[in-house]
Each structure stands twice: as structure tokens, then as C-alpha cells.
Structure 1
Amino acid sequence: MERPGIEVAVVMRREYIGNAWQDWRWILADVVPHEPSFGTEPRLLLQNDKEERWLHPGFRVELFTDDAEGYYLNITTPAPCWFVLWRMEEEATLREEPMPRPAAVSLSYHDAGRWLDAQETVEQVPAPAHVVEWMRAFIDEHHVIEPKRRKRPESFKRLEDRFGNPASITTEKKFGEAGNE
């Protein structure tokens, strides 16, 4: 059975910031529906003194039933979004300087969290309404809210020392302590 999915392309923007540390920076500009005319290779869309925009086509975003919770977390935020993992090239290929290469696109908070835990560069842009509705329909069919389990209060836990042995608390003085006698 084929998983539900959509084809998208990522637009990365190089913008002039001209501060003391760097003149330019790369950021995620957009995630757009893929069109056959985009081809399969990155291409320059715009270039002027203030910015460059590059289109990176050919990403498939699939929805997995075992990640319905991750999609649910995304659509229950005030601004559901795309998550894009991207990395800088090791050396220049399409331009004179290295450029960013999107590596993955997702709608899951869990994917974004794993990527961030791995210290990857992850950015987000708002998802359009039709994508949010597509995700919502999937969630309605596959997401099951886990019942909350009652957590036992910490005050009822057995006291243990750092070795796991039962510990006791006393207000009496230990042997050899100086005190008022």
C-alpha cells in the first residue's frame, strides 16, 4: 500500500545582512508544490545586489501512520508549518561559494525534534491551508490520543541512597558530633 504523499520543492534565499561578522546568510524562503518544469537539479531563480533565490526540486513528503502524533502536534500549534533540514555543501558546486542543500522536508514535530537533537540545521515556514487540511484528514483517520497515566506523587516514593539502599532520615545527632551536652 502506498503512503499518502506530496511532491514539493524548497526555495533557499541568500540575503545581504552586511554586519560586522558576515555579509550574507542563507535562510529557508519557502516550500512550494513541485512542478514537472522544475526539473531535478537546483537552479537559480533570482539574483541581485540584495539576495539570491535557489529552487531545490524533488522532495516527497509522506505521512506515516506511526507518526500521526507528530503531525497532530504540528496542526495544533497556532501556525502549522513545514520543517526543512538543510546542510551547507562541503565545497562549491553550482556557484563560486558553497551553498545550502536541503536534505529532507517533513510535517512532523517528531522528525524536526530528532533532527535538532542531532544538531542539524532545521528551519520552518508556514504550511498552506490545503496542506494543513490534508494533514488533518490523515490525523482524523490515524491518530489515537494516549490516555494520561496517573503519576504517583514523589512523596510516596521510598527513600534510597545513591546506591539504591533504603535510606532513613533522623533528627538525632550522629556519633562523634560535638554539641551541647
Structure 2
Amino acid sequence: MGRQPDIRGFHHVAYRCRDAKETVGFYSGLLGMDFQLAIAEDRVPSTGEHNPYMHIFLDAGNDNVLAFFELPEQPDMGRDENTPVWVQHIAMRVDSVDALLSAKAHLEENGIDVLGPTHHGIFESIYFFDPNGHRLELAADIGTPEQMAKLHRVAPDMLREWSETKKAPGHAAWLHKNTGEETWIR
């Protein structure tokens, strides 16, 4: 009889890209991610269909891999037009708020438009886009163990209330309480 898997993390998370070489240049050159490997096929191994692709893998640290597919014979890539642009994003952790601010300066010095930092109560983050139009977030944790435990405790109640009302429950409103506009974006 089968059993629940013992998940050990992400092997890789894959997205589509417009140009594999440009994507590797952005992630390795601007974000310091090591280009690990590339796989190219004319047929999809899982389905057997003809669909040439280049599959690239970048080291995101701590055994996390961010991967992309370039699909030259498919229609131009787009995005889900029914989902706001801020929803679908790739968030990566940095060590500190100082590292976050340094990364922001580095990105801006290289011509990247950066939003933030934005204060989220338990972390601060910046936002920008890669050459493929994917929204990226760099986040620095600032939450205490007590804050994280409190959020963990109220999560089931929040989900239940949301499922019933589709309105934001107030259980974690303290995350953004007493934060003026200047703490959201500085």
C-alpha cells in the first residue's frame, strides 16, 4: 500500500522563457545564480510529442533550482490576463535587510526598475521583472519566532473564515497595523 511522500524540498521549479541565453545572463549576471546545466530535446520525454526545447537550470541556493524552458516552435509566451501581475511571482530569500538594500542598489545601477522595499511585518521585500516578464521578489526575513508561531496558530482559523466569507480575516492584521505609507515603500 502506498504512503504519503516525504517531501525534501523542490527538485526544481520551472517557468517558460523567451530566450535561454538571455535568461541565463540575467539570473547569473545580475543575481549571481550559478548556471548548473542545460537539457535540450526535440521530443518531450514524458509525452513523446515533438516539441523542441532548451531546459536550463540555475542554482538558487540551499539545493533549490530555478529552471526555464525555451520553446521556439510554440506561440509567443504570454501571461494569465485574468490574474493581476503582482500575484504570480518568484520570491527568493536574502540574508538581511542590508543585503536587500544592497541588491536593490545593484539592480538599479544595472538599469532594472525596482519597487520597494515593502514592509510585510515579518519580512521586507523588493520587486522587479526578469527579461521574460516574470515578477521577481527578493525578501529579507525580519519576523521573530513568536510572530511566526502566532501566524502558524491562527492559519487554520483564517483559512476557515476566508472559505466561508471570502473577506480578509483580521487574525493577522497586526502585520500591517500602525504602518504608515512610508513603511510600505521606501
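All of the numbers you see were taken from the coordinates with simple rules; none came from a lab. Worth saying up front: this structure is predicted, and the values here are computed from it rather than measured. Cβ atoms are built from the backbone, for glycine too; each structure is taken alone.
Looking across 1, 2, the calculation of Cα extents along the principal axes in Å that yields 55, 54, 33 traces back to 2. So helix-only ellipticity at 222 nm (-39500 (n - 2.57) for each DSSP H run of 4 or more, over all residues; to 500), computed for just one structure, reads -5000; which one of 1, 2 is that? Only structure 1 yields this read-out. Here the criterion is distance in nm of label points 7 Å out along Cα→Cβ at positions 84 and 100, and among 1, 2 the highest value is seen for 2. From which structure (1, 2) was FRET efficiency 1/(1 + (r/R0)^6) of positions 20 and 68 (r between Cβ atoms, R0 = 41 Å, to 0.05) calculated, if the value obtained is 1.00? Structure of origin is 2. Assign the value 0.45, calculated as FRET efficiency 1/(1 + (r/R0)^6) of positions 76 and 92 (r between Cβ atoms, R0 = 25 Å, to 0.05), to the correct structure from 1, 2. The read-out comes from structure 2. Work out the source of 1.03 here, i.e. which of 1, 2 gives that when Rg/Rh (Cα atoms, Kirkwood Rh), for residues 28-107 alone is computed. The read-out comes from structure 1.
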